[in-house]
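Asker: Please find the structures below.
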Structure P
Amino acid sequence: MTVRFIGAGPGAADLITLRGQRAVASSPVCLYAGSLVPAELLECCPRGARLVDTARMALEEIVAEMLAAHGAGHDVARLHSGDPSVFSAMAEQMRRLDAAGVPYEVIPGVPAFAAAAASLKRELTVPGVGQTIVLTRTSVRATPMPDGEDLDTLGRSRATMVLHLAVQRIEAVAAELVPNYGADCPVAVVARASRDDEVILRGTLADIAGKVHAAGVVRTAVIVVGRVLTASEFPDSHLYSAARCRD
C-alpha cells in the first residue's frame, strides 16, 4: 500500500500529468481539496472508490484517513492543487507517515505560477532583464514567515517575484514592493489560471490594487511582479546563438 501525493495541476483537469492520472485511476481511496481540485479529475477514480474532500478537515483527520487506508491495504491518491513541492502542506503529512511507517511517493504537477506565465504568454527568465524568480507568499492568514523572508528583504534583488496567497492584501503588497521595484514596475494578477473562468489583470504597482478590487478577485490568484512582464528589448539567449560551441 502506498500514499501518492499527486500534483493535480493549476485548475484545468487536463493539466494533470499522465503519471498522476494513472495513479488516481488505480487508487481505491482519493483525498482531495474540493475547493481547489477540479471535480473532473474525480471521474478518473475507480468505480466504488472512497472519495474524501479534505477542504474542511484538520491535519490529523486527513492523516487518519491515510492510516485507515493503509490498514485496509488500499493505495491512496492524495491530490494537491498545483505542484505539491510548493505551499501544499505536504511536509507535515509526510512527517506523520514516516512516524507511522507508511510508504509514500510524490508525483509532480504543473505549478500555478507556470500556468499563470503561460496565460500571460511571458517567459519569466528573460535574458538581460531577469534570470531569477522568487516564489513567496504573505503571512496575514497563514503560518508566519521566517525571519529575513519579508517582502522588503526579498525585493532588494529586484528579481521577478511571484506571490501566492497574497491577493487579499494587494494594497499592502504593492506598498511594500514599491521602494525596491518602483511604482511603475509591471504587475500581473492571474486568478484561476488555466480554468474557463480565468481572470488576467495587468498593471503596475501603482494601480494594480484598484484593478484587483474592481474585478472582485479575492482568492485563487498569483501576483507576478517584474520587468520581464513587459520586456521587449533584450539580447537573444546564448542557448541558440550561432556563436555557441556545440561540440
Structure Q
Amino acid sequence: MSESTPAPAPTVRYLGGPTAVLDLAGVRLLTDPTFDPPGDYPIGERKLVKTDGPALGPAALGPVDVVLLSHDQHPDNLDRSGRAYLAEVPLVLSTASAHQRLGGNVRTLADGEEIDLPRPDGGTLRITGVPAQHGPDGCEHLVGEVTGFLLSGDGLPTVYVSGDNASLDVVRTIARRFGAIDVALLFAGGAQTPLVGDAYLTLPSDQAAQAAQILDARKVVPLHFEHWGHFTQGADTLVEAFERAGLASRLHLLRQGEQTVL
C-alpha cells in the first residue's frame, strides 16, 4: 500500500449469534464461527436450540486472516461448520484448552499475552489475550475455559471482544489495564441454562450498559444476543437498558449482515 493510499476504514459486520467480521487496516478477523442451520444441538445430556442461521455462510464469507475463538466447547460459539472452517484460516487464537482439543492452527493466547500481526500498510495489529468468565464465580469447572481479546494498533480504534463473559469485575480489570476502550463488542443476551441455575452465562442487558460505562466505550456493538433459545434478553432490552443509562448514542445494534464503521 503506497503512502498516498489511505487505509480502509475499520469496520465490523454482524453475521449472527457470536459471529462477526472485523476489518482492521487490511487484516480480516472473524469471531466465534457459527454457520450451522437452526435446530437442536446436543451438549452433554442437554441441548441448545438454535433459532436462526447466519447472514453469510463460509463460501460467501471470503478469506479471513485470523479467527478469534473465545472457546470451543459450546456449539453456540463453535458449531460443526465452524470447526470445518477453522482449517481454512491461517491462524486461530483461543484458549489453552481449545489448543489441546483442536490442535492444528489453533494457538493459545493466554491472558496478557500479545501477538503482533503485519498490516498491509506496514504497521502492526496487536492482539492481546484478556480474561473472560462464562458465568458466576467458581463456574469454570462446569463451563470450561473462555477468553476475550483486545485489538490495538497505530491509527486504529482499540477494540475489546468480550467473548462469553458474565463478570463486571472482569470488565473492571480490563478497564484498569487498558484505559478507555474505543469499541466494545459485548457478548450479551443474558444466557441461562440449568448448568448454573439462575445465574447468567453472558451479560444481561443492564450489565452490558454498565460494562460500557466501566470501559468508557464510545461505541458498543452487541453480539451473541439472539438466535439461541437460552438467551433470556435481546435487542429490545438492550435498547431499553442503554437508554436508561443515558448511553443510547453509544449503542450500535446491527441487523444480520449489517456493517458499521468503527
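Asker: FRET efficiency 1/(1 + (r/R0)^6) of positions 51 and 99 (r between Cβ atoms, R0 = 30 Å, to 0.05) computed as 0.70: which structure among P, Q?
Answerer: Details: P: 0.70; Q: 0.45.
Corresponding structure: P.
Asker: Looking at structures P, Q, which one was mean count of other Cβ atoms within 10 Å over residues 123-130 calculated from, given that it came out as 20.6? Spell out each step's value before the answer.
Answerer: Numbers: P: 16.5; Q: 20.6.
Checking each candidate, the match is Q.
Asker: When distance in nm of label points 7 Å out along Cα→Cβ at positions 147 and 195 is compared over structures P, Q, which one is greatest?
Answerer: Largest value of distance in nm of label points 7 Å out along Cα→Cβ at positions 147 and 195: P.
Asker: Can you say which of P, Q returns -0.88, -1.11, -1.21 when log10 I(q)/I(0) by the Debye sum over Cα atoms at q = 0.16, 0.20, 0.22 Å⁻¹, for residues 67-162 alone is computed?
Answerer: On the way: P: -0.88, -1.11, -1.21; Q: -0.69, -1.02, -1.17.
The read-out comes from structure P.
Asker: Here FRET efficiency 1/(1 + (r/R0)^6) of positions 131 and 235 (r between Cβ atoms, R0 = 25 Å, to 0.05) has been calculated and equals 1.00, so which of P, Q was it run on?
Answerer: P
Asker: Another question about this same structure. With mean count of other Cβ atoms within 10 Å over residues 11-18 derived from the coordinates and found to be 17.6, which of P, Q does the value describe?
Answerer: P
Asker: Given 164 as the derived value for volume of the Cα convex hull per residue in Å³, which of the supplied structures P, Q does it correspond to?
Answerer: P
Asker: Still on this structure: I have -8000 for helix-only ellipticity at 222 nm (-39500 (n - 2.57) for each DSSP H run of 4 or more, over all residues; to 500), calculated from one of the structures P, Q. Which structure is it?
Answerer: Values: P: -8000; Q: -5500.
Attributed to the structure labelled P.
Asker: Determine which structure produced the value 36, 34, 20 for Cα extents along the principal axes in Å, for residues 43-114 alone, calculated from the coordinates; the candidates are P, Q.
Answerer: Q
Read-outs throughout are calculated quantities, based only on the coordinates presented, and are distinct from any laboratory measurement. Every value quoted in this text rests on a predicted model; they were computed, and no experiment measured them. Cβ atoms are built from the backbone, for glycine too; each structure is taken alone.
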